[in-house]
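Below you'll find the structures, each written out as structure tokens.
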Structure I
Amino acid sequence: METQALLKLLGEGTVETLIMTLVGTLASYIIGLPVGVSLITSGPNGIRPMPLYNKAMGFIVNIIRSMPFLILMIAFVPYIRKVIGTGIGTPAATAALILAAWPFVARMVEQSLLEVDSGVIEAAQAMGASNMQIIRKVLLLEARPSLLNGAAVATITILGYSAMAGILGGGGLGEIAIRFGHYRFQPTVMWITIAVLVILVQILQEIGIRVASKLDNRIN
């Protein structure tokens, strides 16, 4: 493959991968963040215990999390096709990423909120704070550094998922590595694609660490 054509292909693949990763992460947090919060607040020691909901939602989250991404994507391709009109390409891969990632995000949010000192919550309750005020001004605020670190981890994980989506024609760098590097026996393309993915992971991780450190109340 000519250098110019390869660079163009890698550029397009990088853009597609970033779109899948960032949109997938954002949508997964739109779904997963409130679910994670609800798992904490509805737990036995939560501010509003709801045992039935907590067990049912926890079961759903665990079931989806236990499914390997590729198997989940294959299983839900027919349904994704019905919803968005296609079962391949970047839109379909993004939909599959969201489906696979929101339970992972919910559990990460839950673990971050578990780190909040129960004494702080009790103090807020003693001062007459409402449940919503406790969620916004105590739980989410106190767990902010952990949540941001978790977001960085989730973004990198979703980036890895996006690469695997290339096996099913999901677009992005993963498809380039598989279509050209594997199927067409061009190992150079494969290794260059891997290098680009590694660079993207390092950049996203560094951004996450810097943002979390800057917003960490314990440091500031």
Structure II
Amino acid sequence: MCGRLTITTQSRERIQTAFPWLDVSDWRGGRFNVAPSQDVAAVLSERPDALAWVRWGFVPRWSKDGKAAMINARAETLAEKPSFRDAYKRRRCLILADGFFEWEAVPGQKQKQPHYFRLRGGDMFAFAGLFEAWTAPDGTASLGCCIITTAPNELLAKIHDRMPVILTGDRCQRWLAAGPPQPDLLASYPAERMESWKVATLVNNARLDDSRCVDPVALNGKPQSPPP
């Protein structure tokens, strides 16, 4: 699964470079620990040139109470699951990011070890996602989204049995384009284009949102540097 992400840049220019077609005037600044139920920076298929802020948590339209908010959807079953199949056809989105966290089970320890993953060099990318509008019984409408996951590449497989679908370049606009979904976009991202390192368990606290969340943990009393 994918349960935390980052979009650390404070620069509108950097986002504009990564997504040149996008109006980024509504950029709100960087985040180091974005958690479910919080707003994420998204681009919706119904308005593919605009930045939107959407709650991370997908609620199916037919939900009566809105409590079953899902943060991930499996790529292999999108076309079959009643919760996702209509959104898969008509309401696709991008969720902008520059990294994400995953947790490794450590033999003999209750607490898992968090790892930070990003593209080599720290380039920005987008997660493939779905969005849905849900209306509460009192008539209040809300917009929620989820991140699509797929089989892990060789880097992620050491830690977890799933990874988020990562899109870059023209694959982003292909995902948003009207028409039938393109399953080839949902493949795992190449491991050789990614890097990762261990981070402190500080990231477990969703209220903590600063650069310490992505700092490499110290090994043998010496700071661990991220890959160059």
Structure III
Amino acid sequence: MTRIEPVFLFDLDGTLVDSVYQHVLAWKEALDAEGVPLSVWRIHRKVGMSGGLFANMLLRETGLAADAERLERLRRRHAESYRAHIGQVRPLPGAQELLATLTANRIPWAIATSGRMETAGANLQALGVDPAQVPVVTRDMVKYAKPDPDLFLAAAERLNAPIETAVVVGDAIWDMLAARRCRALGVGLLSGGYGQEELERGGAARVYEDPADLLRHLDEVGGRR
């Protein structure tokens, strides 16, 4: 019997870099600038999906019109605000060691993020990942982002691997929903602020604290050290 070798597809914010709350603050500042009153906790619940869908849902909750001009202003203001917080962003514990271990063991991996390169680029730099050397799929490269599966499908294609062999690692329910829709194995991390039960309801087969915890249990999801 031929053994199926896994590939790993990683979300970025809250999964490999500690940046979720910087994104939350940046969205809060962008919404405040538009005169959209929204509690911070409501913003956090939507981080991880595509920026366009994110803004649509937020505006729908407030009853304000989600016209294209306003959505573009929100996206631009969020990016500007996020760049002001980028100095606070660091790799999550074990993230660089996890990626190095996969590389050393010749286990293919890629990054698939709902962020556009204008914000993802600085995160990749903080992580020490060069998009010229590692497959990276951003929101700019696909028609739809999470919870649609396009990002993960594109990342698997970049690795020349069937999506059914992929282990999708993410911190948000949107990652798990996207993984389920494309028949990949979803693995959740608590490092983005979602709880274990939420991630499991979204489709996570296993849940770990952060990349360091996943590294300690890599064999549980098919990674051989």
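Here, each number is a calculation from the coordinates, and none is a lab measurement. Note that this is a predicted model, so its numbers are computed, not measured.
Computing Rg/Rh (Cα atoms, Kirkwood Rh), for residues 24-143 alone across structures I, II, III gives 1.03 for structure III.
Quick check: -2000 is what I get for helix-only ellipticity at 222 nm (-39500 (n - 2.57) for each DSSP H run of 4 or more, over all residues; to 500), calculated from one of I, II, III. Which structure matches? Please list the in-between numbers first.
Details: I: -25000; II: -2000; III: -13000.
Considering all the candidates, the number was obtained from II.
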